[in-house]
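Asks: Next up: the structures, one after another.
The numbers here are math on the coordinates, done by the rules we state, and not lab data. Since this is a predicted model, take the numbers as computed values, not measurements. Cβ atoms are built from the backbone, for glycine too; each structure is taken alone.
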Structure I
Amino acid sequence: MCVCGVLVQGGVSAHAEADSELGAVLSLTSGRSVVVEVKNGKVQSEVGRNADSSTYFSLASVSKTLTATLVLKLAEQKKINLESSIETYLPEIFPPSTTDALGVQPVWAFLNHATGMASHNFKAVSAGKTSYQEYAELAATLTPSSQVGKYLYSNDNYVLLTLLIEKVTKLKFESAAWRMVWQPLGVPGGYLNTTTHATQVLGGSGAWMSSARDIAVLFNALNPQTPGKKILSAPWLQKMHEVRYSSEYRNGLRYLKGRWGHTGSLSRARTAVVVGNGGTIYVVLSQGATPESSDKLFNGLAAIDSRRKEK
């Protein structure tokens, strides 16, 4: 196993210089950053700037994969029905339903960003909301702005799923994540960040903090093609990867460039996870507001995997 050294200000280790591919992705970022390659649960290589594979970062929207995993686990346990409307589980925050109301849409639609809802987290902050519970309550009063059933990425969907998880489990989101995901996987997993105006309203839609190593463990647990501990049974892993509404977003997983994973951007945080065709997992976490789009990081990681496959 080759573990590349950590890049620090003022110097580059010989190991990191040798791994130019991960270093090229790191160079796309600014501030504190790390790029990690993991296979079969072991770190194969890592390069970082004032960080390593155990350093905690904001996951931004990669948090949604964790949230989707919790929802699917509850469905597997028959505690919720994904075909049921979300107001079935959150009747106290939805107004009386009409045929075009948000509350009548099935849980599947929220998992897949198919509710027609835009993101209103900035509206929640400007309106003085200070928790993800308050943001969810605001979202429940709004009307879909796009065609229902059509893919439209929205934090509203996943902040409502955060509340659903808490209602069904009778646990805070952080506790549910620990008991249902991180503890079974045997890793610390991280925590929910509620210390800033931006994060305190996001909940499971974008406020989770974790390390590259722990996130790689989660994504391996969601890969039907690799060995190791899994969070969901084989049939439910298959359901997670199935196309329900849009081929580019499947139940908390983004599909791009022939690979799957997730991306995230929040304030100065930029994140991306790519699961390669051979099961290798690539993670980049950064706190520096570069690049403008985290898709550039995803594409860089996907390109590494493509080159590795060709060798």
Structure II
Amino acid sequence: MPLDPQAAALLELLAQGGSPPIREQTVEQARRGAYGFVDLFGPPEEIGRVEHRFIPGPTADIPIRIYRPDSAAGESAPCLVYFHGSGFVISNIGIFDAPSRALANRTRCVVVAVNYQKAPEHKFPGPFDDAYAATCWVSDHAVELGIDPARLAVIGDSAGGTLAAAVCIKARDEFGPSITSQILVHAPSQFGVETESMIANATGLLLESDDMAWFAGHYFANLEDAAHPYASPMLAESLAGLPPALVATAEYDPLRDDGDAYAQRLRSDGVPVTYICYPGMIHAFYGMNRRLDAAEDLFQKASEHVWRHFSTDASNRE
């Protein structure tokens, strides 16, 4: 279908800012520019409570924010560990405050947003190691946090979606936290592969295909790192035994085919998958529910997905 009118209006608004493509910016410029998303996300919703904490990480303390809606005020609430989009280089949990509040309110879950370290200062596997360590910490401190470790899910958008997928793989391989489901939103699943959607949606749609090389160049020290399954989950030997997945993509996203291929691979390896490609949408629509109806719909779909798979008995997974 044609570009969604709401997405077209968003692109027109961004064009008025006159910023050059990410690949033509320095890291510092790109990081400053990311704060523009605060206005795009709109005013943050009221929520029961937000707590700021630092938790131990592999190389440094990790900042987290714990969002607790009034609907999850009990002593054993379900929990979502959230990894924000960043290209592994830019952005932080402060920028994604409004989406995190909305996610918690819509899903009726405690949301723990993780401010993993960024490249190029911390190349792969640094951000992933932080993401996995934070997930383990949340599971290990469930009683202290007032959450149910048997109802723990992960969610991430863009680079955060890659981290969420990889966290599930390592948790399976190392008998780590019990993760009931995963939600992966317009996430890259394999680096260095030119897909049809990268060619068709190469320019003019917020994320441009050539920007991916800029992000990868900062994130990876070498090609071998980019081929690691924790960096490119599609390259894992097997995806069998991973948690049920909701995979969401956007029609006009260079990464659309990444998500589609990962969903197919999960399904072929026996993992229950719900796949949604939002027609007319662009990359980074996640969290823009004040502007884009598709973003609000995704929050609702995420809520349905996690509650369908939450269970105190892992054998009840679909």
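Asks: Identify the structure, out of I, II, from whose coordinates helix-only ellipticity at 222 nm (-39500 (n - 2.57) for each DSSP H run of 4 or more, over all residues; to 500) was calculated to give -11000.
Replies: So the calculation was done on II.
Asks: Here is a follow-up. Kindly point out which one of I, II the value 6, 30, 39, 22, 4, 0 was derived from, the read-out being P(r) over Cα pairs in 10 Å bins from 0, in percent.
Replies: II
Asks: Please compute distance in nm of label points 7 Å out along Cα→Cβ at positions 148 and 260 for structures I, II and give me the label with the greatest value.
Replies: The maximum falls on structure II.
Asks: Ranked on relative contact order in percent (Cα under 8 Å, 6 or more apart), which label among I, II comes first with the largest value?
Replies: The structure with the largest value is I.
Asks: If mean count of other Cβ atoms within 10 Å over residues 52-59 is computed to be 21.8, which of I, II is the source?
Replies: Corresponding structure: I.
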